[in-house]
Structure P
Amino acid sequence: MNCAAVPAELIESELFGHEKGSFTGAAARHVGKFEQAERGTLFLDEIGDMPQPMQAKLLRVLEEGEVERIGAAKPIQVDVRVIVATHRNLEALVRDGKFRQDLFHRVYVFPLALPPLRERREDIPALVEHLAAQVCSQNNWKPVTFTPEAIQLLQQNAWPGNIRELRNAVERLMLLATSNEIDERTVRSVFAPSTEASDGNCGSGNLASRVENFEREVILSELKRAGFHMTNAAKALGLERSHLYKKAEQLGIDIRSRDARKRASLDA
């Protein structure tokens, strides 16, 4: 369950369930995720976004091994392995009073830190092979292979959007391929601006200005590849569309005027 995707007022019902008539709209009994996962595994994604009142209730379930449906008369014993994930820094949230310290220590039993893709470029060959097979299977395409030179060029990219961006890139390259093999030339035709930026050619100045220049280059190159289609560019970069607009404005990329001109030409 993605904790960030469920409205705060529904998350307790989703996790623990509810009885018929326990609240307005509860037309039937609902079995929560903990009961559904009995003797299995419950994966709670984005636990850092869980509302604080629910954090206390989750802690009780983890400590006591029992859940109580909304409107129920007695608790139910559950035997569930719980795995949690988050993109947030939970230790920082604890310091800021936004995440319960006791829950943090309860879930922080065996932590696994997943570095960004730019810090584990050696994984890219295996990931490209896996993602290409996945795309082929989903679209009923013939198998497509990447030459070693193409893989090497992909490894030079910074991939700010991590796996999501890499998957979109693999699918885009497969759509552009003229044969069942994707070579260096095909990759360069799509990713040359981004790979050049990732080689450290980010201008001069202090670290902050160089990072800003790099971000600007990456976003501009992706926007150009997407024909300034904001939704497609945001997906490729692993960003929300609104976040991409805000980021572009912060970096001085003139997006809104382009959109205005495009709408004007369409209206004409």
Structure Q
Amino acid sequence: MTTLEEAYRRCEEITRTEARNFYYGIRLLPADKRTTLCAVYALARRMDDIGDGDLPVGDKAAALAGLRAELKALDASTDPVLIAVGDAVRRHPIPLGAFDELIDGVEMDVVGRRYDTFDDLVSYCRCVAGAVGRLCLGVFGSRPDRDAPLYADQLGIALQQTNILRDIREDLINGRVYLPQEDLDRFGVKLVLDDQGALADDDGALSALIRFSTRRARDWYRDGLRLTPLLDWRSRASCLAMSGIYRQLLNRIEARPSLVFDQRLSLSGQEKVAIAVRSLAGRSS
């Protein structure tokens, strides 16, 4: 029988190992919130791993359906991650339904959905990232404000747009395209790889589309960061650190779109630590 302490310890191990960017923000939280957010992350990671794994489509769909069923019976679970999540939702106002939304988004990935318009893409981002923002808010807590969930949602969507721009090449190789078709058409972009395996950028069209998309994502950050004044200082620092890392990535992509043509762009550990330190002082990146 897994104890509650063991369950949370397992979630922390998963988060420390897998959350390359988020853990820099999570570690700024006080112990109770830190372990709780690790439980949330560990479950979200499991869903994401199902979507990105090597199982046949039917098996992925079955695994996600099984996870939905398990979420409805948390009290009976013997799975360490679900034990921790069950305890977390009893002690914090975590919107359990947001996990269902996250599964909805992963299912879109499983079937290889494409997005005709930016509004279509926002609906996807709201499932896979806005839902995570609202889950985090349930752990952070906030001053009373009816728009706090909206801000958390917007910030999550901003981060997901950054992910999409960073991972254009990797996603294309895996048969996924997240850039809206209306944007591809507007800029005359056909996503293909050149002879060296890098993204082709005929006449700078892809670079222009990426810069346009970074500016649009920045507007979502601006709206979502209205959440931070509503948070206590440790939660605010955590939020600023997590979003700051992605905003720095976005800045680099806007300055040099070619950085994502042949690699997966990332920040160094030292750069992430510097962002976390600035966040403790209440300064956004």
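A short reminder: the numbers here are calculations on the coordinates, not readings from a lab. Fair warning: this is a prediction, and the values are worked out from it, not measured in the lab. Cβ atoms are built from the backbone, for glycine too; each structure is taken alone.
Key figures
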{"quantity": "Structure responsible for 2.7, with distance in nm of label points 7 Å out along Cα→Cβ at positions 94 and 150 calculated and labels P, Q on offer", "calculated": "Q"}
{"quantity": "Computed -0.25, -1.39, -1.45 for log10 I(q)/I(0) by the Debye sum over Cα atoms at q = 0.11, 0.26, 0.27 Å⁻¹, for residues 6-77 alone - originating structure among P, Q", "calculated": "P"}
{"quantity": "For 23.4, 67 (Rg and Dmax of the Cα atoms in Å, calculated) the corresponding structure among P, Q", "calculated": "P"}
{"quantity": "Structure with the greatest value (metric FRET efficiency 1/(1 + (r/R0)^6) of positions 30 and 126 (r between Cβ atoms, R0 = 30 Å, to 0.05), set P, Q)", "calculated": "Q"}
{"quantity": "Comparison of P, Q - label where mean count of other Cβ atoms within 10 Å over residues 174-181 is highest", "calculated": "Q"}
{"quantity": "helix-only ellipticity at 222 nm (-39500 (n - 2.57) for each DSSP H run of 4 or more, over all residues; to 500) derived as -15500 - corresponding label from P, Q", "calculated": "P"}
{"quantity": "Comparison of P, Q by relative contact order in percent (Cα under 8 Å, 6 or more apart) - largest value held by", "calculated": "Q"}
{"quantity": "Structure responsible for 70, with volume of the Cα convex hull per residue in Å³, for residues 182-221 alone calculated and labels P, Q on offer", "calculated": "Q"}
